[in-house]
Structure P
Amino acid sequence: MGIFDDLIRVDENGNLRYIGWIEWKHISTGLTHCPVCLVLDKCWFNNNLKPKLPQHENCHCVANNVANPIPMIDAIAKCDIKKFTDYIFSDKYAWTGKRDLFEMLGFTINDSNYLKEEYENQAVKKYCNSEYKLGKLDMQGQRINIDIKFVRHGRNLVFTSGWMVRPKGEITNNTPLAD
């Protein structure tokens, strides 16, 4: 184990990546507060994969260094099983074609718990390894996309899933299959 193991890693393509993590800190300086900055408060990001800082002309937010998050220790991914039972496999949302895709690959509503757990396990590891892409940022929060991989019927499958960054190393699933 080297001295730089917590700072530099080799990614899946063999490239060196700086692994510096920050915690977004909203600094109050008056009566008005930016709703976007407020929702980012205490969220963790890789320093190279964080929202723009400063966010706006009068932004007083700062980025404080934090330790690289560790999956299942201080970082967690949460995926509500209803994302599968009440959305992907629901008759109500069949028009999206997502159910057809999952069923074509051999998944059924009976696989919902397996899918939930697999999404959570892969997402938290990839988030902690900085394997995410920034998505839309608004007053609801910072969205990120994480690729979820499966081997099904001898085929490698990759689903891009949508997540929301929450404070203190938590991410929550918005959609199992982003458009």
Structure Q
Amino acid sequence: MSLMNLALRAVLTMDLEYNNRVFIGLGSNLNDSPAQICQAIRLLEEHFGAKMIASSLYFSEPVEVRDQPWYYNQVVYFQELFNECPSMVLKKLKEIEQIMGRVPIYRYGPRIIDLDLLIYKDWVFESDSLIIPHPKMNERLFVIAPLFELAPELIHPRCNLSIGAIMKKNSSKFSRCEKVPSTK
């Protein structure tokens, strides 16, 4: 097999690998937000019985409701390929939010933890309680930047653009978001 064919196969395998992943967004702007996000990742691993791969932590300006503390955000995906149905994933995300003490104050308001199912494999899905991919993810740098870090070639199943292309296309519309320097 030629070197070109091997390179093409590697790219296609990587694309297929990422397009079979389940990506979850995490956010917090109350209490010790970085610690809340770490706890949420531990609970995700416990509830799903799978190791998570995490992006860097990001610090971002609130959107929708601006008069609140800035958020810490991160995106994770399951290390192993994953087969729980989307509604079960959503149910477990809501359970983890409750365990962590999330109390809905008002839409887009401050929260101790927020867990969003961003992308479920390469599915496009809508029900009364769930839309996949997350309907506002393309508008939010605090989702797109960590996704780009984890999987720049991931194809958004609804708009058929890579995360990198979405980032470039929407860069002038994003609110402020910065990668938090690593403490390792």
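For which of the structures P, Q does the calculation of distance in nm of label points 7 Å out along Cα→Cβ at positions 143 and 167 return 2.4?
P
Kindly point out which one of P, Q the value 28 was derived from, the read-out being relative contact order in percent (Cα under 8 Å, 6 or more apart).
For relative contact order in percent (Cα under 8 Å, 6 or more apart), the value 28 is produced by structure Q.
Where does the value -0.37, -0.63, -1.15 come from, among P, Q, when log10 I(q)/I(0) by the Debye sum over Cα atoms at q = 0.09, 0.12, 0.18 Å⁻¹ is the thing being computed?
Of the options listed, only P reproduces it.
Kindly point out which one of P, Q the value 0.65 was derived from, the read-out being FRET efficiency 1/(1 + (r/R0)^6) of positions 103 and 119 (r between Cβ atoms, R0 = 30 Å, to 0.05).
Checking each candidate, the match is Q.
P, Q: which one has distance in nm of label points 7 Å out along Cα→Cβ at positions 63 and 151, as calculated, at 3.7?
P
Which of P, Q yields -11000 for helix-only ellipticity at 222 nm (-39500 (n - 2.57) for each DSSP H run of 4 or more, over all residues; to 500), as computed?
Values: P: -5000; Q: -11000.
The structure behind it is Q.
All of the numbers you see were taken from the coordinates with simple rules; none came from a lab. Keep in mind that this is a model prediction, so the values were computed, not measured. Cβ atoms are built from the backbone, for glycine too; each structure is taken alone.
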